[in-house]
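Next up: the structures, one after another.
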Structure P
Amino acid sequence: MMVGGVEIEDTFCEVFDVYVSRVVITAYNRNLAKIAANEMSGFATSVIMCPVEAGIERHLSADETPDGRAGVSVLLCHPSKKTLQRQLIERIGQCVLTAPTANAYDGLKEEKDRFDAGNKLRYFGDGYEKLIEVQGRKCWSIPIMEGEFIVENDFGIAKGVAGGNIFIMGENQASALNAAIAAVDAIRDMEGVITPFPGGIVASGSKVGSKKYKFLKATTNESFVPALRNVVESKVPENVEAIYEIVVNGLDLECVKNALKKCILAATKIKGVVKISAGNYDGKLGKHKIYLKELFI
């Protein structure tokens with residue numbers, strides 16, 4: 001199948017189930033909100049070794065936030081609900097509570113599955129905290145040196161998916177990189193999805209496990225390493241010198257599918273892109289499959 005003159009391989013990416021929370025961070029201005037959001041989504045690329053997968057979902061206008069200030073929404077994802085709950089406490093407490101003028105609100109009010117992260121964080125107030133209401137939301141006002149930190153009492157937890165991906169193959173590093181940047185830009189501020197890796201781009205795609213080192217959970221995906229094309233059973237075309245992976249997590253499978261389609265359409269517009277593929281691992285990663293060709297039916 002060809003899209004924009006670029007071959008789309010007849011393959012699929014493997015997607016696994018996760019629990020997801022959305023934290024709405026507001027601040028005096030959007031820049032300060034984004035600073036807090038960046039801190040909150042740090043060291044959160046892959047659960048291979050990171051404690052959670054997280055990223056900025058989108059920027060919010062003042063009329064979209066509970067306190068009428070500029071905001072940024074962050075999605076946090078993990079296969080373990082207990083781990084996700086712990087990360088909500090730690091990341092709101094260490095990255096948002098400490099950030100100038102920042103507040104934290106729940107972004108999944110419709111979810112019945114709740115976790116009282118704010119109720120647990122209120123103890124930082126050492127008895128001086130107060131229960132307040134913000135636009136009908138139960139929140140805690142914690143006195144701090146600059147004034148007060150407001151955090152919602154509880155946060156929704158939804159069932160989402162993670163690991164949706166595409167491989168962008170370019171005739172050189174510049175073409176592959178520019179296509180990857182275009183792909184991420186195409187879904188920036190798209191509701192319901194995040195790209196958790198640095199700048200949304202994966203330079204070092206991995207496979208499940210190791211052929212040589214049995215103690216490792218993941219190692220380099222040698223079949224897609226151009227430098228190893230003549231060493232291993234390679235899946236890299238002769239005219240490809242660089243490959244970047246885009247990983248997408250989302251609130252549901254349809255969100256991820258829509259995002260991957262937009263990524264492919266954007267990437268295929270960049271000169272020098274040879275082929276688009278995806279990563280799957282014989283069912284070792286997740287039970288859901290997204291076939292690339294079906295995205296265009």
Structure Q
Amino acid sequence: MANKEIRLGDYLVNEHSFPYMIAEIGINHNGDLQIAKKLIDAANACLWNCVKFQKREPDIAVPEAQKNVMRDTPWGRITYLEYKKKVEFGKEEYDYIDRYCREKPIAWTASPWDIPSLEFLLDYDLPFIKIASAGNADRDMIKLACESGKPLLVSTGMSTLEEIDIMVDFLEKHSNGDYILLHTNSAYPTPAEEINLRMIKTLRERYHCLVGYSGHEQDLEPSVVATAVGAKVIERHVTLDHNMWGTDQAASLSVAAMAMLQGRMKEVLVMLGTGEKTVTEREKEVRRKLRGNG
């Protein structure tokens with residue numbers, strides 16, 4: 001059975017905790033470590049718990065049919081494979097990111113897209129491993145991630161319910177129970193009518209596990225509503241500027257929106273209350289006026 005209390009670094013996630021907040025930098029740094037640093041600074045200043053990157057070996061992770069597709073990029077017109085290599089951080093950059101995040105301090109992790117990338121990441125003391133929707137059917141990679149003993153956050157985008165059943169059964173057999181499913185729609189950006197936030201409840205009730213939300217929409221409301229319906233992890237892509245080059249920039253939060261989101265989430269949780277019926281002090285004053293008794 002999935003564990004209902006899971007420690008992500010120094011943060012304990014359970015059904016009563018405020019959502020653990022992940023700022024997905026992904027590849028929005030465009031291969032520039034200075035952009036990555038600014039996004040780390042922003043996430044730390046906004047009191048988010050973690051920043052997340054993506055790690056891949058392009059020769060392995062890029063599908064064969066895509067490798068030689070030509071693409072216009074800031075480096076000129078190059079193949080898709082060359083582009084993926086341009087934006088990929090290596091050991092020197094990740095050693096720097098590791099030191100920089102520890103100085104803040106803020107946690108960091110990354111989504112591996114292949115087994116060599118997972119092995120690379122396991123050399124660092126990460127709070128968890130994130131399995132992206134694109135990798136949630138890679139049984140060999142997930143098994144190795146389970147064997148690491150680290151908690152797993154697993155996105156469910158692009159997957160049927162039957163495929164999620166198979167994936168969860170695999171996690172039950174190979175993990176220590178420290179896994180959290182993230183409801184996701186993998187369209188960038190996701191239109192409102194396809195977000196389907198009721199899936200958070202469906203996942204929680206079907207698999208009896210902690211559930212979060214990884215959003216790819218352009219605004220704040222879905223993440224706020226996800227919090228209201230029980231998401232215990234919120235992951236959002238972040239950017240310095242929506243006009244920057246890159247396919248993920250449009251579905252990302254600006255720094256100002258990052259600061260706003262946490263406040264909106266706290267407000268909605270306050271409004272939800274405890275579910276216990278009480279007569280508040282302000283109601284008592286009105287009651288005395290209208291009923292004549294306290």
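We did not get these values from a lab; they are worked out from the coordinates using the rules stated. Just so it is clear, the structure is predicted and the values come from calculations on it, not from any experiment. Cβ atoms are built from the backbone, for glycine too; each structure is taken alone.
Given a value of 20.7, 80 for Rg and Dmax of the Cα atoms in Å, calculated from one of P, Q, which structure does it belong to?
Corresponding structure: Q.
One of P, Q was used to calculate mean count of other Cβ atoms within 10 Å over residues 31-38, giving 15.5; which?
Corresponding structure: Q.
-11500 is what came out when helix-only ellipticity at 222 nm (-39500 (n - 2.57) for each DSSP H run of 4 or more, over all residues; to 500) was calculated for one structure; which of P, Q is it?
Derived from the structure labelled Q.
For structures P, Q, which has the highest computed value of FRET efficiency 1/(1 + (r/R0)^6) of positions 15 and 263 (r between Cβ atoms, R0 = 25 Å, to 0.05)? Mind showing how you got there, number by number?
Details: P: 0.95; Q: 0.65.
Ranking P, Q on FRET efficiency 1/(1 + (r/R0)^6) of positions 15 and 263 (r between Cβ atoms, R0 = 25 Å, to 0.05), first place is P.
Using the calculated result 4.2 for distance in nm of label points 7 Å out along Cα→Cβ at positions 55 and 143, pick out the matching structure from P, Q.
Derived from P, not from the others.
When relative contact order in percent (Cα under 8 Å, 6 or more apart) is calculated for each of the structures P, Q, which structure yields the highest value?
P
Using the calculated result 20.5 for mean count of other Cβ atoms within 10 Å over residues 87-94, pick out the matching structure from P, Q.
Numbers: P: 20.5; Q: 14.8.
It traces back to P.
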